[in-house]
Structure 1
C-alpha cells in the first residue's frame, strides 16, 4: 500500500508539472492580447480574464497534486529529517502558489492590487519561498546519501532559481517598467517555474527509484 501511494505521488508530480505549462499555454491562447512571454501567469487567473475560472480550478488541482507529491516524498524518506523538511516545503509551495493562487485571484483596480490581490501575492510569495529553498535544504540529504549528481543539480537549480527570481522581481518594479527586463516579465516567471518543475520531476524519479522494496 505504501509503495502504491509513492507511485501515485510520482504520477501526481509529473501530471502537475507538465500539465501546468500545457494548460497555461492552451488557456492563454483564449485570452485576446495575452502574451506568454510578456505577461505574468497570475493574469490568466485574474477576474478580468476570460479563462479565470478554468485557470483558477486548474491551479487548485496543481496545488493538491504537488502537496500529494510532498507527502509521498516525506513518506519515502521518513527517516531523514532533511527529507521531511523538504516534504513540507513542497507542500507549502503546492498550497501557496497552487491552491492559494487559484482561490485568490491577482485582481487590480487601476494599477493597484485589490485586497484579494495582496492576499494572492502574499500566499504565493510564501509558496515561492518554499520551493526556492528546497534545493538548499536537500544538499545535506544528497551528500549524506552519496549522490553527487543530485547534489550538483541542487546547486545548479538554486543558482538558476535565484537568477530568474531576481529578474522577475526587477520586472515587477515600477522603476524598471520600460526596461527590457520588464518587457519579458512572463518569460522570467516561466523560466523560474520550469527550473523548479524539472527539479521536482527529478526528485520524483529519485523517490520512485528509492521506494521501499519490501512494501507491497
Structure 2
C-alpha cells in the first residue's frame, strides 16, 4: 500500500487561487525506488488539495483542514486520518513556496541574518529562532535572475541536512515557480533522493467539478485513524 510521506508544514500561497498540475515523483531510499505520478488539484480558499494518483496504482487523496482521506478505487479500501493540525503535501509546498518572498521561512521561525552576491547569484542566510535552533541550523537560499535555484538546510551542529535544486521555472504573478525540484536528504543511516517533475501547470482556472465534489463512496467502509 503506497502512502505519501506527509508533514504538518504549511506555506500558504496567497496570490494563487487554484492550481492544476501533473506530477511525477521519484523517491530513492535504502536501495529502493518508488515512482508515483498523477495530477494535483489545489484550491486556496477554502483550502483544499486533491491528489489523483494514476501510477503505479489508482488512488485519491483529499487533504482538507485537519482531515486526510485516502481512497483506493480498485481495492475499494479507504482511510480517514484526523490530525491535530492541517495536513499538507511537502513536495507541493516546496513548489508553492516560491510565491513567498521569504519562501515561508519567517513563519517557520527563521530570521534573515545576512546576504551576499556571487556573480549573478544572490545568497540569503537565515538563522533559526532560539527554540528552533535546538534542532535546526542555518537555512541558505540562492536566487539567479529572481529564480530560486538552491536551498540548503544545516543541522544544529552545522552539518548539511538537505539540499534542494530548482530548475525549469515558469512565470506566474511576477515570480517564477520551479517545475523541476531535486532533493537530497543526508542521514547517518542512508541518504535519500527525491525528484519532482511538474508538467502543464494551470493557474487560477476553475477546477473540475468531479474533483471538487469527490467523496468516498457510501458503500465503502472507511478505516479511521487519529494522529
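Computing relative contact order in percent (Cα under 8 Å, 6 or more apart) gives 21 for which of 1, 2?
Traced to structure 2.
Determine which structure produced the value 2.4 for distance in nm of label points 7 Å out along Cα→Cβ at positions 77 and 101, calculated from the coordinates; the candidates are 1, 2.
1
Suppose helix-only ellipticity at 222 nm (-39500 (n - 2.57) for each DSSP H run of 4 or more, over all residues; to 500) works out to -1500; of 1, 2, which structure was it derived from?
2
When you work out volume of the Cα convex hull per residue in Å³ for each of the structures 1, 2, which one comes out largest?
Comparing 1, 2, the top value of volume of the Cα convex hull per residue in Å³ belongs to 2.
Taking FRET efficiency 1/(1 + (r/R0)^6) of positions 29 and 149 (r between Cβ atoms, R0 = 41 Å, to 0.05) for each of 1, 2, which is largest?
For this comparison of FRET efficiency 1/(1 + (r/R0)^6) of positions 29 and 149 (r between Cβ atoms, R0 = 41 Å, to 0.05), the top structure is 2.
Just checking, which of 1, 2 has the largest value of distance in nm of label points 7 Å out along Cα→Cβ at positions 173 and 189?
On the way: 1: 1.9; 2: 3.8.
Largest one: structure 2.
Rule-based calculations on the coordinates, nothing more; no lab input. Everything numeric here is computed off the predicted structure, so don't read it as measured data. Cβ atoms are built from the backbone, for glycine too; each structure is taken alone.
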